[in-house]
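Pasting the structures here.
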Structure P
Amino acid sequence: MGNLTKVMSLAEAASLVQDGDSVFTGGWTVVRKPMGMVYELIRQRKRDLHLVSNPGGPEIDLLIGAGCVSMTETNYIGHEVFGHPYNFRRAVEMGPEQSGFHHDDWTVQTGTMRIVAGAMGLPFLPTLSLKGSDIINPDLDPVRHLRGKDPRLPKQKVAFMRDPFWEGQEVVLVPALRPDVCIIHTQEVGDQGTVRTRGGNFMDCYAAMAAKTTIVTAERVVPEDSLKELPELNSIPGHLVHAIVELPYGGHPTAVRGCYDNDPWWFKEYLAASRNREKFAAWLTDWVLGVPDHAAYLAKVGSQRLQHLQADPVLGYNPHIKRRLDRLEEVQ
């Protein structure tokens, strides 16, 4: 398989994430989220993580519920059609004095601009959006007391300047994101780090460029030379990737195009548990802390259910999966 210096176990890759790191999670809401890595971060009891995403899904709600997170900066956290992010909601409603958790809200567009600025090595990018929005109202900034104190936060949320080139209108400057770690799950990665993603790439490439360390988990690790055929299908160059983990079903319960679809049964059980702190603690023990590794997790899910989630090879998704949790049929 060639030089394996970047290929490591899930536990080894997770150990690269340090307490207090700012971490970008790739994918999009319930698509191609690095869930296997998230479970391992929880098993390793990571703390004080500063999560950024564009947007976030079950991985962020789960890390918040597990007590791993002190702050999030993103535009959305949720499960889309599957339901509500109760751990996130509960932490916000409790307030930072009780929960120890802070959230800074952005938009999809400006969140994108922030990670692109980081990828370009720029301190900020200008935009005409956000003007007139309470998102930039300094009196409503929920983390204003931390700005200038927490080095993971920009010293101010936004700044303003006059266009020096044309009409002189006022523009908003949004600060760059420079995560300590970027975690991505994908279908295929070469043993030297070249990533090939089927379907939407979302902000993954920009985040890999902006981050100090990029970890890729993949359904399969292949010889690097095999990705030289049709190089236009590759999405992230290998020199941006620092660690590689072969992790089949590493995105479960989120969908990975061409491999498997969302697991609505997982979402149904998770949502029922996460409504209540005590029930969620029991779920976390049962499904994460009480499961020694990824192989044991897959065994707990069961081969029959995993087979039921398999994607149609032409469509890339499973047309038979029901998205309404109140209309699910049991997997026999």
Structure Q
Amino acid sequence: MSGTLKPILARLAMAETLSEAEAEDAFGLIMAGEASPAQIAGLLMAMRVRGETVAELTGAVRAMRARMLAIDAPAEAIDVCGTGGDNAGTLNVSTAVTFVLAGLGVTVAKHGNRALSSRTGGADVLRALGVDTDVPLERLPAILRDAGCVFLFAPRHHAALRHAAGPRVELGTRTIFNLLGPLANPARVRRQLIGVFDPLWARPMAETLGRLGSETCWIVHGQGLDELTVAGDNQVVAWQDGAIREWTLRPEDAGLDRAPVEAIRGGDASANAAALEALLRGATGAYRDTVVLNAAAALIIAGRVRDLPAGVAEARGALDGGAALASLERLRRAAPWPHEWESA
């Protein structure tokens, strides 16, 4: 490319699509700070109106991965996260799932952020639970080793995205960047459970991860939520063994009763943290069942169990036996918040 987005913008204005290499170059220019805010906004909206392709999504992710601050992690590490954007204001599910999995010995490199479209993001609730989400980057592999899980705060690992922050705020609508985060885990995990705000994006995201070398990934959406829910039917698109598979997952498939989404409505960081810790200490109800369902899916992805009922049994055991709570306590010790000098 010539170092400017103008030729690309001219093509996008004609509703043309970009190849994977062209998309990687274009987003590389954006992340290098070599595109103006007007050019960035024009590219994002042209792609949004026409509809982003798998090739464009793959190229953009490659550009993002090439510039992220990565960490070393075991090959078997897994991520559980969502795109956000469902505006449902629910309790924190994937963060709770992290502790269930870590309690069962599954290494979790959890990618996440503060609240953007919800009231309480993963970083917010972890701070309220006494976990530092801003530790020195060089300490993250040791925390992952010692605690069995770690939180990878997205803005620290993807600083190059700051160049698109202004245009994204000004546009005030969903763009391709809303899909990129879960596809660019800084630990380079190859097994993921990803919730998506719109089921129309499940297959393109699964195909993208397949192109990028993932092993096993489920992209899920449930009743308007970017996670699996016990409120009704869930859509699942999985990449596994080099192929795409799609199906409808029902709570009954896992032996769980249905409950309305309203049963897991959340609040601010303190309220959600209190609910999460109560869950780890034995609280029952729809929140527990939702976490158990998502943990069961993650255990299949991790290769620990063969089906959902087996995963549910494992997840319940981690909660009832205290292993999930113990994983939170390990993370608190490895990355305490507040620090002594800040609480004095």
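Every read-out reported here was derived from the displayed coordinates using simple, explicitly stated rules and does not represent laboratory data. Here the structure is a predicted model, which is why all the values come from computation and not from measurement. Cβ atoms are built from the backbone, for glycine too; each structure is taken alone.
Between P, Q, which one scores greatest on distance in nm of label points 7 Å out along Cα→Cβ at positions 21 and 293?
Going through P, Q one by one, distance in nm of label points 7 Å out along Cα→Cβ at positions 21 and 293 peaks for structure Q.
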- Query: 15.2 is what came out when mean count of other Cβ atoms within 10 Å over residues 45-52 was calculated for one structure; which of P, Q is it?
  - Reply: Q
- From which structure (P, Q) was mean count of other Cβ atoms within 10 Å over residues 229-236 calculated, if the value obtained is 21.4? Q
- Task: Work out which structure the value 19.6, 61 belongs to, where Rg and Dmax of the Cα atoms in Å was derived from one of P, Q.
- Result: Q
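Suppose Cα extents along the principal axes in Å, for residues 165-236 alone works out to 53, 27, 18; of P, Q, which structure was it derived from?
Checking each candidate, the match is P.
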- Message: Of the structures labelled P, Q, one was used to calculate helix-only ellipticity at 222 nm (-39500 (n - 2.57) for each DSSP H run of 4 or more, over all residues; to 500), giving -13500. Name it.
- Response: Q
